[in-house]
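Listed next: structures, encoded as structure tokens.
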Structure P
Amino acid sequence: MRRAVILGVSVVLAAGALAASPAAAYTPAPALDEVRTAGVTVAAERAAAAGISFAACPTGTNLKAPIQCGRVQVPVDYWHPEGAKISLLVSRLRASGPAKRRQGALVFNPGGPGASGLWFARVGQADMPTPTKQIWAARARTYDMVGFDPRGVGYSAPISCEAPSKFQHAPTPDPRHPSAALKRRERAKAKAKAAGCLKRSGALLRHMTTADIARDMDVIRAALHQPKLNYFGVSYGTYVGAVYAHMFPSHVRRMVLDSVVDPDPRGIWYGTNLEQDIAFEARWADWRAWAAQHNKVYRLGTTPARVQASFDRVMRRLAKHPVGGKVGPGELHERAEQAAYYDTQWVPFAYQLSSYLRGDAKPLTAAAVPDPRTAKDDANGDAVYLAVQCSAPWPRGWSTWERGNSRLAERFPFETWSNAFLNLPCASWPVPSSYPMDVRVSPGEGLLPVLLLQSERDAATPYHGAIELHRRLPGSRLITEVGRGSHGLISFRNRCLNDRVDQYLLTGRTGPHDVLCAGHPLPVPTGLHGARDANSGRDY
């Protein structure tokens with residue numbers, strides 16, 4: 001199988017990357033963790049006593065009644081729980097079912113790092129679109145839907161590394177085969193951004209680890225008056241959940257981890273990003289094969305190679321003549337990345353690319369021009385992403401980045417340098433790094449069964465990461481969507497998968513075995529910009 005070949009390559013290269021990972025030179029400091037755990041106990045007791053005063057949500061959240069919001073106070077540093085504090089904004093929609101069927105709060109983290117989870121309260125509302133409304137109906141009758149902005153995000157003591165007006169740069173160059181000059185510019189930008197992070201967010205920057213976020217979550221649990229945590233984490237949110245399970249195994253009631261981050265501390269985060277680069281190449285190939293199958297609609301090429309040639313042709317044109325002065329090769333590449341993340345983006349991206357080649361640049365422009373209205377949130381999300389990622393050890397010398405990424409890009413050019421440039425501020429990070437948690441739970445520590453969900457060809461969180469976490473969490477069950485690669489299965493209509501999530505959340509039963517679910521059908525074009533959405537059964 002092609003997947004086996006790709007995963008085999010991934011494991012071999014990742015093993016080399018992990019062997020050289022800077023994390024391997026660090027050792028955990030359990031004594032410090034014990035002190036911080038005591039700090040969590042203090043903070044949780046206070047939060048339980050204070051509770052959460054829920055009221056109307058801030059206007060900017062666009063969350064309206066019956067959804068309510070409230071705040072939970074947490075220490076900046078759990079080593080000093082009496083010291084400085086920040087407040088986290090929490091959203092909640094009460095369970096709609098009868099009281100006798102309610103099972104408390106279901107807390108959600110969408111990942112990122114840097115994404116807001118406040119919107120999760122909306123999944124229980126009747127006005128949500130299909131299929132989300134149908135998928136979450138039984139769960140919303142049973143649980144309070146609870147989202148929150150993690151520390152540093154949105155309404156929870158937001159951080160930044162640069163002014164929002166300076167964050168959105170367009171047009172940008174093709175990141176796949178950078179010249180020496182482009183690498184020099186990216187290195188300079190990365191150093192400046194790292195310095196900006198310290199200048200603008202220094203007080204909180206030292207306390208943005210995943211362990212800090214997991215500790216915050218236990219305080220939120222206490223403030224909600226929940227004896228144990230019910231949790232749904234997606235993408236990076238799975239790593240938050242895994243760290244929480246490691247730190248507080250007896251506090252977990254139900255935990256669903258969707259699109260699983262590899263928890264091996266040797267790969268957090270340098271090696272993990274190299275593994276992503278390999279997986280993205282395979283996922284990009286999936287889209288090209290699909291576009292070739294529908295050449296009669298899109299005219300991008302009858303083979304994946306010809307589809308690639310069409311994409312490259314547009315990249316060259318945009319390099320010479322950016323559309324509207326705002327859409328260059330970098331912006332097109334970002335659109336291609338979205339198609340590699342989600343097959344729901346396959347039709348829109350094919351439509352934008354095809355329309356451009358037919359002489360109509362408007363669809364591409366509408367999708368790819370940076371929106372100044374999102375600049376503040378985008379800059380905030382980027383800062384949190386870096387603060388969390390860079391809190392782990394990264395190579396400090398450029399030669400390591402140059403050598404490792406150049407070698408990888410020879411075979412896997414689609415994502416490699418784009419990913420490297422995104423993370424390059426970590427090479428100059430101005431605060432000390434810490435060793436990632438060695439996530440693992442022993443059978444006697446009281447962890448109840450955890451449910452893992454994973455697409456087989458997911459690029460952002462490659463499949464072997466789910467296998468690794470499965471191995472580290474005794475009693476966990478892995479549900480695999482076979483032959484698909486969309487990142488995040490939270491709202492995909494796949495009865496095999498959805499029914500098992502319902503069974504677990506509503507009854508606690510996982511079933512005796514891991515499960516392989518057939519993949520959801522891929523979209524089938526009904527026209528140049530339309531398709532039958534196989535996930536919802538609707539046309540768009």
Structure Q
Amino acid sequence: MHVIRKAILAAACTAALAVAATPGFAQTTLRAVMHSDLKILDPIWTTAYIVRNHGYMIYDTLLAQDEKGAVKPQMVEKYDVSADGKTYTFTLRDGLLWHDGKPVTAEDCIPSIKRWAAKDAMGQKMMSFVDAIDMVDAKTFTIKLKEPTGLVLLGLSKPSSNVPFMMPKRVAETDPNKQIDDFTGSGPFVFVKDEWKPGDKTVYVKFDKYKPRSEPPSGMSGGKVAKVDRVEWRAISDAQQAINALSKGEIDLVEQPSHDLLGTLKKDPGVDVIVSPLAKAQYVFRPNHLHKPFDNPKIRQALWYAFNQEDFLMATIGDENYIKPCKALFICDTPFGSTAGTDAILTSNFKKAQELLKEAGYDGTPVVLMHSTDLKVLTNLAPVAKSLMEKAGFKVDMQSMDWQTLVARRTKKDAPDAGGWNAFLTAWVTADVMNPVSTGYLNSACEKALFGWPCDPQMEKLRDDFARETDPGKQKAIAEAVQARNIEITAEIPVGEYVSPIAMRKNVKGLVTAPAPVFWNLEIAK
């Protein structure tokens with residue numbers, strides 16, 4: 001069966017390529033340099049943004065959020081909610097096909113939802129309210145709840161990692177802790193696996209049988225019209241080389257140009273530098289709660305006093321036009337953004353940090369700090385953390401690796417001296433960290449939590465309370481309680497906010513304002 005599936009998918013790719021090769025057919029190819037090389041292909045198995053971006057190329061979602069955050073139908077034609085708020089009925093729209101030509105059915109969607117929900121923080125919380133997900137007919141299924149919650153629509157329209165992408169039943173039934181090996185989607189592009197060369201390029205071709213919605217694109221919603229025949233992601237790790245290629249027209253788009261090169265780019269008459277209002281991100285430090293020394297909450301608390309945000313932001317971005325120190329866990333200038341209870345922390349009070357370490361009995365156990373070296377926007381985070389931690393009295397073993405190696409290693413629960421880890425730093429876009437349920441690193445459900453595996457019933461109760469509450473004022477009070485609890489248990493530490501512009505050739509048109517880079521609606525003007 002596996003051989004048959006591979007043959008079907010290969011035939012679909014061959015057909016798409018054959019159309020492009022038809023005499024008289026003027027193929028258009030858009031070449032982009034993304035923020036990272038693509039080495040992992042399962043957007044449910046990992047939260048890595050490059051894999052999320054890959055997911056949006058080849059998969060689709062049942063619901064989607066527009067650029068204002070409103071939930072819209074996407075793969076579904078309509079959805080209905082019962083008067084008691086406990087039954088959701090979803091009906092798929094006509095004409096949806098998988099890349100192998102088979103129709104998309106409710107039978108595919110149900111295991112896709114369950115696989116996503118097994119890994120995602122919001123999905124796990126949503127499923128705690130779910131009584132059953134049942135198929136009605138080929139195009140219809142229901143989600144029945146034990147009690148009402150707003151998480152069904154928010155969860156199924158979640159715009160960033162992990163995204164609830166729909167996959168064929170045979171793929172969606174893969175153990176969520178194992179990576180898929182069948183990349184059949186129903187999205188606007190087809191992944192050309194035969195041309196995938198990690199370290200060189202990733203190739204997608206237009207899926208000519210994709211049926212876009214009639215509405216104009218907005219955020220992750222609306223019509224996903226592929227206006228180019230082929231997209232190539234080129235792996236160029238050197239920031240200057242990528243910018244040179246863009247200036248020469250060898251590349252059409254750079255997802256995250258190095259901030260120190262933006263001044264040069266803005267002077268280039270052939271290039272546009274675009275700042276998306278949805279592209280703000282938050283740097284975070286993630287400790288591993290399983291192993292010494294961060295199995296001790298007081299030792300974790302010392303980090304709040306060792307760190308300051310300005311050092312992280314200036315070392316990574318270095319341009320005050322694109323950074324913002326902000327101690328709010330849920331992002332400044334958003335509905336749940338608050339700095340309550342943060343006055344004394346993130347000020348590099350090394351004396352206080354040293355006192356906490358002494359009280360906790362820190363014995364000099366080295367902190368294995370993973371250091372990502374190939375993503376410019378992350379490269380200088382770990383060295384800053386190492387310096388500040390050492391001033392506070394920690395012993396730090398910083399181990400350098402590329403981002404994809406870090407992404408794979410952070411899933412390991414082994415002891416730090418046996419291939420595991422104690423800490424790393426990363427970034428989340430605003431769409432991922434705006435409330436207590438969507439913020440993945442706040443999931444404190446022990447074994448079910450994301451890598452780092454915090455285990456705290458009180459945090460989980462607060463997140464449950466937030467999920468049940470519908471009054472915005474009461475939700476904000478719960479969000480502040482979550483922030484206070486996070487300072488006590490240190491599931492994560494926010495170390496500053498920043499924005500990364502996109503750079504494109506001026507003849508590339510149609511960029512959609514969205515929390516992730518999307519390639520539908522983009523076209524190359526002649």
- Item | Read-out helix-only ellipticity at 222 nm (-39500 (n - 2.57) for each DSSP H run of 4 or more, over all residues; to 500), computed value -14500, structure in P, Q | P
- Task: Compare distance in nm of label points 7 Å out along Cα→Cβ at positions 157 and 229 across structures P, Q and report the one with the greatest value.
- Result: Q
- Message: By the measure mean count of other Cβ atoms within 10 Å over residues 333-340, tell me the structure among P, Q with the highest figure.
- Response: P
- Item | Which of P, Q leads on distance in nm of label points 7 Å out along Cα→Cβ at positions 117 and 293, largest value | Q
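Where a number appears in this text, it was derived from the coordinates with a stated rule and is not lab data. All values derive from a computational prediction rather than experimental measurement. Cβ atoms are built from the backbone, for glycine too; each structure is taken alone.
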